[in-house]
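**Student:** Dropping the structures in below, format is structure tokens.
Nothing in this text is a laboratory measurement; each read-out follows from the coordinates by a stated rule. The model shown is predicted, which means the values in this text are computed figures rather than measured ones. Cβ atoms are built from the backbone, for glycine too; each structure is taken alone.
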Structure I
Amino acid sequence: MDVLTLQAAGVRYGLELSAVQGVIVRPPLRPLIEAPAWAAGVFRLRGRLIPVIDLNLLHGGAPSRPSYAARVVIVTATAPDGRSRSLGLLAEDVTDIVSVNERTLASPGIATPETPWLGTLAPSPQGDLLQLVDVAGLLTDEVRSRLVFDEEPPRD
């Protein structure tokens, strides 16, 4: 399986490439007053508003700071009723795409219910362990309850 590698809170993670719509340089984000801390803001992409989740804050770190390397990974979030919307994941850096042998995926051996978005581990070609980010796991009940799944139509 092909995996996009990204960095959050100083740690490298992987995101299954099939879950990725695209990667862009961090755009200016419009903050949302009274939103949860993990909601970095929103921006407009091809006529649609994209809410952005700060992976550093989900990881328990400090808020991501604007930097030259910062990227937003666009993924699809799906509601229980099947409706979907685009969602941005703010990462400190997006480094490359690597191939991971699915047969090498393994549980970390310690349950972490506080971070349901962190999945299995696999040896990476660089020799370290790469933990996969589960997009569905990002959508905890709290996150899902805050996302609005009625996207506005694109504007030309």
Structure II
Amino acid sequence: MAARLVAQADALKLAGRRISGERLHLTLAFLGAVNADVMQQLCASAADIRAPAFTLRLDQVGYFARPGIAWFGPSHVPTALTQLSSAVAALAPEHSRHLSFQAHVSIARAVPRPSLQARITPIDWPVREFCLFESGHGGRAGAYRCVGCWSLWS
């Protein structure tokens, strides 16, 4: 999947800093900095989430002007994705910054305003699991580290 996303992003020839294939992801909810005890609770609670598998069709190119981020996203967000995002955000409501979920995969940062006439060949992403990632350490940005993954039911 990452290789297909990278190929589509390469074809757009966007200025800015491209996001490497191993860092591509769709954030369900941003939970912020949490201590080890909260992380353990999050993992235990995430294991209890029961949600269906689904296919996400990424068929749009978008742009967040303020951070200068170009992204791929769906023209139609599956209900299963919205429900999964809400379930993950509910794991730690005091930490979640889930104010307005917008399904997207960031493909480049520090992008000057691109032409949004760009089109991509739709990419169907079979979503069969969700994962909890830690980004950075001690409040500093850094590499993503997978803390746990859980299957969605088919």
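**Student:** Looking at structures I, II, which one was helix-only ellipticity at 222 nm (-39500 (n - 2.57) for each DSSP H run of 4 or more, over all residues; to 500) calculated from, given that it came out as -6500? Don't skip to the end; give the middle numbers.
**Tutor:** Details: I: -1500; II: -6500.
Derived from the structure labelled II.
**Student:** Tell me which of I, II gives 33 when you compute relative contact order in percent (Cα under 8 Å, 6 or more apart). Display every interim value, and only then the final one.
**Tutor:** Values: I: 26; II: 33.
Comparing all candidates, it corresponds to II.
**Student:** Among the shown structures I, II, from which was the value -0.40, -0.56, -0.95, -1.27 of log10 I(q)/I(0) by the Debye sum over Cα atoms at q = 0.11, 0.13, 0.17, 0.21 Å⁻¹, for residues 47-134 alone calculated? Working shown, then result.
**Tutor:** Numbers: I: -0.40, -0.56, -0.95, -1.27; II: -0.37, -0.51, -0.84, -1.14.
Source structure: I.
**Student:** When distance in nm of label points 7 Å out along Cα→Cβ at positions 55 and 79 is compared over structures I, II, which one is greatest? All intermediate terms of the calculation are to be shown ahead of the outcome.
**Tutor:** On the way: I: 2.6; II: 1.9.
Top value of distance in nm of label points 7 Å out along Cα→Cβ at positions 55 and 79 goes to structure I.
**Student:** When mean count of other Cβ atoms within 10 Å over residues 87-94 is computed for each of I, II, which one produces 16.4? Write down the numbers at each step before the final one.
**Tutor:** Values: I: 23.1; II: 16.4.
Answer for the origin of the read-out: II.
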